[in-house]
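The structures come next, written out as structure tokens.
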Structure P
Amino acid sequence: MTTDCVRQYAGLSKRWATEDPKRGRLWLRAVPGTVPMMDFLSESVVGLAQQVRQGEVAAAAEVMDHALQRIAVLNPSINAFVALDEARARAGAAAVDEAVSAGRDPGPLAGIPLGVKDLEDASGFVTTHGSPAFAGREPATEESALVARLVAAGCVVVGKTNTPELGWKAATDNPVFGSTCNPWNLGHTPGGSSGGSAAAVSAGMVPLATGSDGGGSIRIPSACCGLSGMKPSLGRVPSGGRSAPDWHELSTKGPIARRISDVAAALSVVVGPDPTDLRSLPRPEASWTDALEDARPPQRVAWSPTLGYAEVDKEVLSICQRAVELMSSLGAEIVEVDTVFDQDPVDEWLTLSGVYNARTYADVRTTPAYELSDPVLRMIIDQAQSTSAIELVEAEDLSYALNYRLFDLFRDVRLLLTPTTAAAAPVRSLDGAGLINGAEDINWVKFTYPFNMTRSPAATVCAGLTGTGIPVGLQLIGPQHGDLVVLRSAAALEQAIGFDTSPPLSAG
């Protein structure tokens, strides 16, 4: 971070800002006689909200000030946020403070600044989907179910975060807003498709953001940005509303935060049925936050380094194996499984996602805006026009078969571990490809999409950093609707690893 940037931050915050030469990140110390400034890189979502609710050190207005200051300084380099409404954000924070002053409880997430992924609606913002075809549409007049529940719990929407067009790939760039950078190294991608949200949280712009995961889009960017993330079981977080969800059988929504305890706190206010969502599940009886008080892995855990088909970068594999050894030290018996699936289901996943995207663009393909879309996305959508109904159902049949294999596996173990990705977050110049043992591979995310097809709950925990300082994630997969098993295990492993390094926010 440059000296000019530090000075800009100091001027915005009216406090002293200093660059930490050892950790390469900005830290703040208060002017004598003033209140110390909160830091989203160390404060928890739960802790911040509790301070706001109790009228303690941090009022919602000050929390929002900090978020807007961080965005003003860091977003020009990272490009995580693509739309902001500062006036509405400040007004929302003021309303939270007024509720507290009047003795009303604004909710368990009171005053938490929220970034919203630009694939879902937030009232007053255009939902562009990262697409030239949608960028000129009118602002949304309603919130998505996920955003509405977070706002009802006290969150205040700050703006929209970047995503690849239609959320179709694992690198975050699009023809409308350009590329988002990874806070750990600006030359690398933050992953995708929730890359804007993950980058914003990782950089400390906001403590919480929304994501969606149809092929790994919460887990991949969380792993790439050093976060703990979770894809709940399909139906846990509803996708209700006036329109059917874009990716019917694959995608589930959820929050993105730095650590699993904050993910659980946000999930606890958004899970539960919605009568407009055909796939929504009943609200679980157990408390998702209380479950973390018993944070421990199950007795038997499977570890599959390749799932049976995936080549993995040697450094990534080594980092993940060390994390697996830590899981063993927590009391879990580790059972290594060479083959979980007999084949890579990428073709069937592409069949499903291609048809879903083709349906989304059904009215767009005949417009001039279609020619401005990502050329690879256009190719996938064009090919999907010839997909037959039988081929679509056969892809769904494979999803059933994959889940049956997991059913068989989970009769012997209660949790499955894999690398989250086969390579660390790639450099952006590779245009979406990753490096696996020095060779370019466009499919460096081989471990995530099978568990969208099976609808399984799956989380990622930061297992460590590569030699060049890029985060690596370990993935934890549970049985059908075994979300709490995944949460407890992820919390236990996260605590054992003790990863607390912050990103340098500078190009390496």
Structure Q
Amino acid sequence: MDLQSLKRVVKFLSIIGIVISLFLLLPTATGYIYNEEVLPFALFNLSLLAGNGLLLFLLRSTPLTMTIKEGILAVNLVWILLGLVGGIAFCLGSEITLAQGFFEAVSGFTTTGATIYTEIEALPHYLLLFRSLTHWLGGMGIVVLGVGLLNLINPTGSLTLFRSESTGITLEKLTPKIRDTALRLWGIYLLLTVADLLLLKVGGMDLFDGINHAFSTISTGGFSTKSSSLGYWEKNYYILWVTTLFMVVSAINFIAHLRALNGDFRGYRSEEVVWFLAIFSLLSLILTVVHIVEGRDTPFHSLTHSFFTIASIMTTTGFASTDYSQWSSLAIATIFIPMFIGGNAGSTAGGVKVIRYIVLFKTLSSQIKQLLHPKAVTGIYIDGSRIRGKIVASVTGLFFLFTMTLFLLTLYLFAEGYDFLTSFSASLAVVGNIGPGFGHVGPADNFSLFTDTQKVILAIAMIIGRLEFYTFILLFSREFWKRF
């Protein structure tokens, strides 16, 4: 890597560092409002702000237009550094090791929602807000936020970074400059957060809990201010249904929301959105029927918690309204299905994404037709547009990487002595950025049972899943570093 490349990457990281420091003023202020011992946290934040400010000043004349390789490296370093910075912050606010703090911070910023804390209510208010804030910043993508802010220093924007961070099959620009699209998406993100907060307040949730849960819901993150998560409001069906609604909305492609604000609702009629809502509704109804047949609860109670649970898992939010690991085997099997699916591309949800399954199934169908009719000319179409071969290859490759990462991580945990259900569901939960799993990492448990080394490995798996494999795997390619 030449010196200019290094300067551009460092300058971008310093901008992200400053953005994070400014947002950390919110939990700092919260600590002072609640008369908590927030001074170490505040001093660390000021040091972070000063250090990054100095770097940005020293590199003020360095242009920020990046090559693809520089963008990929910057994106990977952002998530590692966020984990370290956040990890130190957690260590300053609670008695945990740096490895545990790194796990918690990465889980927050990647919106995974897996936690190592056993008594959530015992944490100070400023640390609870910091946890939820990591979700909110990571949800839309801290790098997308950075791309939008590049308007202040880079008039051309940074399409390279947006490509490295954005999820989905293709990148769609709705405005002439990519930073404008990024900022408009953040505007919708903020609007949904405020709407969720207001509705939660109407339902009886206090302001502090409402802010935290709005941050976690819209980001599809899953951190809660309560050890029992949304189970604390188990009988408040209004709060559960509001949260269900916003989890689902947040798992829909935000480009569709952006188009809707312009009066174009075609995005909601796309194949991906239709299939996502259909699968969600079907699985929720199946789980409801299972509950009613088993006579566990009243019909409306079963309906509420079934829709909430499927929404939480399929959108990879990870909230829990009840300990569903105690449900029947058929119910658990039903819950396992959405863990493999995820939300829409271009949303805050994790997982493989519905659109990729559509491509895979249409590819399979095309191959079968080709076998039956060798001379027929077949193609794969999504919403009336033909999908290029390189996109199909990319989707197939990503699914393979997802499967192999899941397999290797499960094998590692199983070899470390954990039972298969815990090993497999924990691996699926972190790679898919879901949060809770089953076994010893179920909704009533947490990830504190793992060693520090295992927590670091699981945290890296979260980053790999958040960056959707390719962006991370490229770092280990000899070709990537060649002529950097």
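Bear in mind that the values in this text are calculations on the coordinates, not laboratory data. Just so it is clear, the structure is predicted and the values come from calculations on it, not from any experiment. Cβ atoms are built from the backbone, for glycine too; each structure is taken alone.
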- Query: Given that FRET efficiency 1/(1 + (r/R0)^6) of positions 77 and 237 (r between Cβ atoms, R0 = 30 Å, to 0.05), derived from a single structure, equals 0.10, which label among P, Q identifies that structure?
  - Reply: Q
- Which of P, Q yields -10500 [helix-only ellipticity at 222 nm (-39500 (n - 2.57) for each DSSP H run of 4 or more, over all residues; to 500), calculated]: P
- Thinking only about mean count of other Cβ atoms within 10 Å over residues 93-100, which of P, Q has the largest value? P
- Item | Top of P, Q by distance in nm of label points 7 Å out along Cα→Cβ at positions 61 and 85, largest first | Q
- Task: For structures P, Q, calculate mean count of other Cβ atoms within 10 Å over residues 101-108 and state which one comes out highest.
- Result: Q
- FRET efficiency 1/(1 + (r/R0)^6) of positions 133 and 333 (r between Cβ atoms, R0 = 41 Å, to 0.05) - highest-scoring structure of P, Q: Q
- If we compute distance in nm of label points 7 Å out along Cα→Cβ at positions 197 and 349 for structures P, Q, which one ends up with the highest value? Q
